[in-house]
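Next up, some structures in structure tokens.
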Structure I
Amino acid sequence: MGFGDLKSPAGLQLLDDYLVDKCSIEQYMPSKADVAVSEAVSSPLLANLCHALRWYSHITSYEKEKASLQE
């Protein structure tokens, strides 16, 4: 899944729109794809990007486990 430049407002809006009904990027559980996308996001996210903000908070809570997440 491509979101463009995740440091730009347009890229972040694409991510937010994608996450409207999802809890992670590719699966139902956090994966390495979530880690890769979260590392590309410029932080902090704006409050109006509520779906991306929810997802980002969830994924960053897995900081200790990120090396063991599925592909």
Structure II
Amino acid sequence: MVDEVAARESPPVSCWTGRVQMVLGGGRVRIILPHAVEITTRLRDLRAATDSERAAFEAATVRYAETRPRR
């Protein structure tokens, strides 16, 4: 899913793309970003990701998994 509300022109920030982790009450959902950060957003602010956005998400997830510090 893509949270378009997160996009800004100044400073430039792209939309957040992530997987829905949990549907919360009150029209809110929790999504997880490729670098394992969870955010809570409104369901009405989300749209389905395009194929290219999904591919970019998957690639970023793999890169993060390969480079994140191990405990």
Structure III
Amino acid sequence: MSYTEVLERKSEILKKTMENWILKENRDGLNRQEAYIYRNMLKELHQNEQELGTARDEEAGRQADIPAVAARS
């Protein structure tokens, strides 16, 4: 499993978890501890999305270099 695939899976899990927290917030509200956890998960999701974007860009850059190297051989 590549780093990009790991980040994609982590993103899916975080999104599903965030969805559950949002439903709970809308239904019951969040106490202080839950609100703290929610904010930290949101930060983690944004950081993960940024890392995923960077990893995809790097992967696309490597794939773009492969045909150029093959053409030189």
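For this structure, a couple of remarks:
- Entry that produces 1.15 once Cα Rg over 2.2 N^0.38 Å is calculated, selected from I, II, III: II
- Structure from which 33 was derived, relative contact order in percent (Cα under 8 Å, 6 or more apart), options I, II, III: I
- Test item: helix-only ellipticity at 222 nm (-39500 (n - 2.57) for each DSSP H run of 4 or more, over all residues; to 500) calculated as -8000, pick one of I, II, III: II
Rule-based calculations on the coordinates, nothing more; no lab input. Everything numeric in this text was worked out from a predicted model, so none of it was measured.
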